[in-house]
Structure I
Amino acid sequence: MPLTVGQLIECWGLPEGGCPDPNTALGRIWTDSRSLQVGDFFVPLLGNRFDGHHFLSQLLKLGAQGTMVERTWSGPIPSGLLHWRVDDTMAAYQQLALLHRRDLNQLLVAVTGSVGKTTTRELIRAALTPLGAVHCSANNNNNDVGVPFTVLAAKPEHRVLVIEMGMRGPGEIERLSRCTEPDVAVITNVGTAHIGRLGSREAIAAAKCEITTSLKPGGVVVILAGDPLLDATLAKAWSGHVLRVRLKDDPPATADRIGAVESGYLVVGDYHSPLPLEGRHNARNFLLATTVAEYLGAGSQCLPSLPVSVPNGRSRRFYQGGLTILDETYNASPEAVVAALALLAAQPGRHFAVLGTMLELGEQSLELHRMVAAQAAAFSLDGLVIVDAGNEGRVMAQAAGTIPLVAIVMTPERAAQPLKAWLEPGDVVLLKASRAVALDRLIPLLPLV
């Protein structure tokens, strides 16, 4: 069900450069000039370091069907190139995604949160497979460009779309909600990730609740129970149905669905399903996913036998050189680090962690790094390596006072030296830091015992 030229005419009027048949199907809608194919409809986006308009001169030679051009563009446009003048090509790109979403009229689940949104996205995808083919966000396609890209790639055979929504500032999730019109919105939590950009948890909560901007009137928001800030903020943004869930031994709070973790299973009433990922934080994510599945009619049945696939550096356990390695190198926020430390502490054997800097924490950075190190000490770790060359590393080392072995290094590779002196076969090692730290560079050096 491709979009048509007529739909673009309805949005932006008659094009320049030709008089096409309104019934003409629109080609593949594409933003990457490096991989443009014959018949594609090109959308020139503007970024901090690029402007797709500079590629317009090559479109006819490459056989592009047409394009759109911002009204402010004063550069050349090839004669005979079909094009529409628009105010903002990014907004127009998102409008094309909305048109496609409305044409297909599929169920759409949107997922956001400070921590765990990618994992929850994948759990929801797996839990909804009983409904049929599920189209899901991939990689980091969770922003202004990635969300419309994902929606435009949906096909009529897909029964459900699962869309991850990230944000780097206020207004972004609002735009993503407008171009997707979700049937279900999931907010995994409100933490301190990006607090350096937004300034407070209150601002983060408000940004996450933007997911309800274009939530269908009969839709539902699914959240964890027990966060007064999220409850209060959500009440200002959404007056419709809310489903709250919690684990049985979480702090008491009013919940529509209560699950328990028993011997590696999630138990909700008569429903038992093996937990596909380790850790209580993932049990909560799984409870969110199964609640969405039940609401959409996938049934209270065991998660399909398909393995839940999460990107590298998330919830990954492997064995190397006599060690158990918990690979959480993809990214880090204070809440995510504490959850990973809890998982580490639950493992048999001696416990070691390699923790790197958590970024985008602004003025609260030192205090939040101190808190994380204090939590590491409370979990009685046997050793901690801190990868940081600044004040955060110094503060963490001070807060980790009761941990017997503590070292500060400047690079991931240098973390191998203290670990080589400390580790023995059977030890468990957690690796977690913000992506920019590149802590995954340590992994090949870990067969040390």
Structure II
Amino acid sequence: MNRKPPYQSSGRRYESSRQPVRIRRELLEQRPLCPPENVTLPAVEVRLGGALWHPFVFRKQLGQVSRDAQPGDMVELFSPSGEVVGYGLFNPEAEIAVRVLRTGMRRPDDAWWSEKLAQAVSLRRDTLKLDKESEAYRLIHAEADGFPGLVVDRFGDVLVAECYSLGMYQRAEAILAQLDILAGTKHGVLRAAPMSQDHEGFTADPYGSADVPAKMTIVEHGTKFRVNFAGGHKTGFYCDQRENRKRLADLVAGKSVLDLCCYTGGFALQAKKLGNAGEVTGVELDEETVLLARENAKINQVKINFTQAEVFGYMRDMLRNNRKFDVVILDPPKLIRSRSEAEEGRHKYFDLNRLAMQLVNPGGILLTCSCSGLLDMQEFTRIVNAAPEVGRRGQIFAKGGAAPDHPISTNCPETEYLKTIWLRLD
């Protein structure tokens, strides 16, 4: 069996060379969920060499396209033999040129959209009963709920939609209006994902419904968190780590804890408030985010040292000072956003984990995470296995992923994006 070489420090700068394209502003206007039934949809030929299984159709897989097809249009998909194989949202500027809504010959109508939304809400409220557990959870998880390119998180009576697809962005207000009725919410915020300009050819400023608050306080497992809708990253709070934060709290009583890339302090707050940890430190680069993390500590009446710093430089400073911790959490932002970034991203994950492991006391714990959907658990495990210094051994005692309100689609493996590895270091 051939083995790949072990990971090594790349010494590279991690920057993207992609040049963004732009879509006309008028194409950002909101649309109804689907055109009238008497309107003929533009036709797009897909050359897949098989069934229409995955919700992504890439630009290189397209054949003939109707001349009247516009970015964001709902289109009819047909095979080279002329058979209708499904329907999707079209964007010729994107590498993922079609995001499939429905396979087969039945065209999506208003009843279809309503049923899909009701199913998504029922999973969270009826099956998972998340209203009893938290005021913050995901209501729509993109392809896993049948809404490719769209996520919607609930924070109390506010819904925050983040769009990775132009077609979903154009329909987000209509979706939020139905979700308000189904979930009993009152306000909505609409955002374009940070990478939408690069990947979809559009950018848009976030905006909200009338009287939507700029911030609000939610409660997770008894701990309070302020969510910033105006300037926060993603939807403003990472609901996917909810169960992992609770699990970590069970392991930290009286211990020193370092939360790297801590955002607004999720793991750090739960370690101190729920887990009764000893000294807790959180590190985050963004100044406004650090201020919100400190506000979270204040409203929970706990003492946490939040530091604004670049994580590589901070870890190297700690090593020079021979500073170590009993528990280290490493939860960096997505490092692989496209296949062209895969090699660079893998090296960066290795570099981060190599440094983080050196900060863990003998017998201590590292929780390391990856939210890159293009890096599967097997490859992430291989990176982590290669990261300990020579002579040091780790024991992986658990692996996991996102909370259950982030389901995994059987026809879209990329929805299993979050990977967590728990290990003890000797």
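All of the numbers you see were taken from the coordinates with simple rules; none came from a lab. Note that this is a predicted model, so its numbers are computed, not measured. Cβ atoms are built from the backbone, for glycine too; each structure is taken alone.
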Assuming 4, 21, 30, 25, 14, 5, 1, 0 is P(r) over Cα pairs in 10 Å bins from 0, in percent as calculated from a single structure, say which of I, II it is. II
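For mean count of other Cβ atoms within 10 Å over residues 185-192, find whichever of I, II sits highest and give me its label.
Greatest value across I, II: structure I.
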Origin of the derived value 0.20 (FRET efficiency 1/(1 + (r/R0)^6) of positions 153 and 401 (r between Cβ atoms, R0 = 41 Å, to 0.05); candidates I, II): I
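Going by distance in nm of label points 7 Å out along Cα→Cβ at positions 57 and 393, which of structures I, II comes out largest?
Comparing I, II by distance in nm of label points 7 Å out along Cα→Cβ at positions 57 and 393, the maximum is at II.
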